[in-house]
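Participant: The next part holds the structures, each set out as structure tokens.
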Structure 1
Amino acid sequence: MEKPVKVDSLTVGEFQVNCYIARGAGGQALVIDPGSDLKQILAFIRARNVSVAAYLLTHGHMDHISALAELQAAAPAPVAMHAEDAEWAFSSANQMPPFYPVPRRPTEIGRLLKDGQIWQDAGLTYTIIGTPGHTPGSVCLYFPTEGAVFSGDTLFAGSVGRTDLPGGEARALTASLAKLARLPDTTMVFPGHGPDTDIGQEKQTNAFMQGASRWSP
């Protein structure tokens, strides 16, 4: 499937997280969900001679953030995540031994993301879509010009993120999926795990999205 924005995906960590490098203008890039494998991510960035404009976190689970602190120390840039996940993401509540210890806290979380915010980095403009359900502070990153959304663990190809972990809530996830269902069908979806898809495909084949499309609060 051809990608409408210049995106590279690195599969990192024990839980096979998609860490995305979205490259924009002027040799800058956004790093989305640096979950593990610091050396792999850093080598990729340096080999392409890009500078990091920002680190964007779709949610706070340890498999999506565990390389963040060391990566930011090696390649400084602002860190962005939702306040509700920032409250617990770097605490003992967020670990899964022996795979993931408590993630180190970065020097600063410079941006607290909220639903409806619009940001510009690396020559790219994106909107924050608040999508609680998998975690209270889950967000999706929507790039309207490029026709792409980074969905974290809210939406996968053929499935959705689990809601049985602390802070998960099935009804909230359904409402969040309803938001994503309103995006154009051609919108590419870059999920936190697994292969790329698009909104139209998920509305046709993903039972969770089909249910969300009919959902009303």
Structure 2
Amino acid sequence: MVSHELKTPLVPITGYCEMLLESGLIGELNADQTEFIKKIQSNSYHLKNLTDKILQAQRLDMQKQSWDIQTFNIKEFMNDIHLGHKGMMVEKNIEFINNSPNEFKVESDRNNLKEVFVNIIQNAVDFVPANTGRIEINSKQSGDDILFSVKDNGTGIPKEKLEHIFKKFYQADTSNTRTHGGTGLGLSICNGIIDGLGGKIWVESKVGLGSTFFFSIPKKFSEKQ
């Protein structure tokens, strides 16, 4: 209920920003005014994304998530993931590798599976070093399942924190010197999506050497009863 109420005022905020930025609609803006309105607009989009995450986490918890099941080609899917995230690697000059040459099909929720990759890759980008960072995505058949992985050479996760990493609002780094943002919902949502698709998700990590997130889903979706 609170999440829905938070979204309500965002509609006129983003709407008025768009109107103000449309040339000639209300009046001309100078450069400073345009910059400030773009910042308001950007932050309103950010707030909308945060509330959307809270709503999705709640839907997954209550098993109210709807699934859009379709048959798709894994090689094409992994190529789309790779291409769609290349721009994210530019600022830190990260090496981004797709090791998914095999072509096979799966029946599952493509968009929600993509969101799992988005959350994990975004985390990896935050924690790998600039210029020497490396992120590798992979997929392969494993019996009746498809096994995916996202491997990085980032800071790694302490052993005692691994069991908590998929809990809602959990942050591995809660120190006063924490430099990485986030709500602690991303990995919780990943866990909920993979569980809803009938699969499993886990992580292997060593401090200073990096982390590898693994998640598997059945080749053919079967809705939970």
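Read-outs throughout are calculated quantities, based only on the coordinates presented, and are distinct from any laboratory measurement. Everything numeric in this text was worked out from a predicted model, so none of it was measured. Cβ atoms are built from the backbone, for glycine too; each structure is taken alone.
Participant: Out of 1, 2, which has the highest value for mean count of other Cβ atoms within 10 Å over residues 37-44? Let's see the in-between values first.
Facilitator: Numbers: 1: 16.8; 2: 14.2.
Between 1, 2, the highest calculated value is found for 1.
Participant: Among the shown structures 1, 2, from which was the value 12.6 of Kirkwood radius over Cα pairs in Å, for residues 29-108 alone calculated?
Facilitator: Derived from 1, not from the others.
Participant: Tell me which of 1, 2 gives -13000 when you compute helix-only ellipticity at 222 nm (-39500 (n - 2.57) for each DSSP H run of 4 or more, over all residues; to 500).
Facilitator: On the way: 1: -6000; 2: -13000.
The correct label is 2.
Participant: Say we calculate distance in nm of label points 7 Å out along Cα→Cβ at positions 61 and 133 for every structure; which of 1, 2 gives the highest result? All intermediate terms of the calculation are to be shown ahead of the outcome.
Facilitator: Details: 1: 1.4; 2: 3.0.
Result for distance in nm of label points 7 Å out along Cα→Cβ at positions 61 and 133 over 1, 2: largest is 2.
Participant: Given that Rg and Dmax of the Cα atoms in Å, for residues 101-140 alone, derived from a single structure, equals 12.5, 35, which label among 1, 2 identifies that structure? Intermediate values should be presented prior to the final figure.
Facilitator: Numbers: 1: 12.5, 35; 2: 12.9, 38.
The correct label is 1.
Participant: Moving on to the next point. For Cα Rg over 2.2 N^0.38 Å, which of 1, 2 scores largest? Write out the running numbers ahead of the final one.
Facilitator: Values: 1: 0.94; 2: 1.14.
Looking at the calculated values, the largest one is 2.
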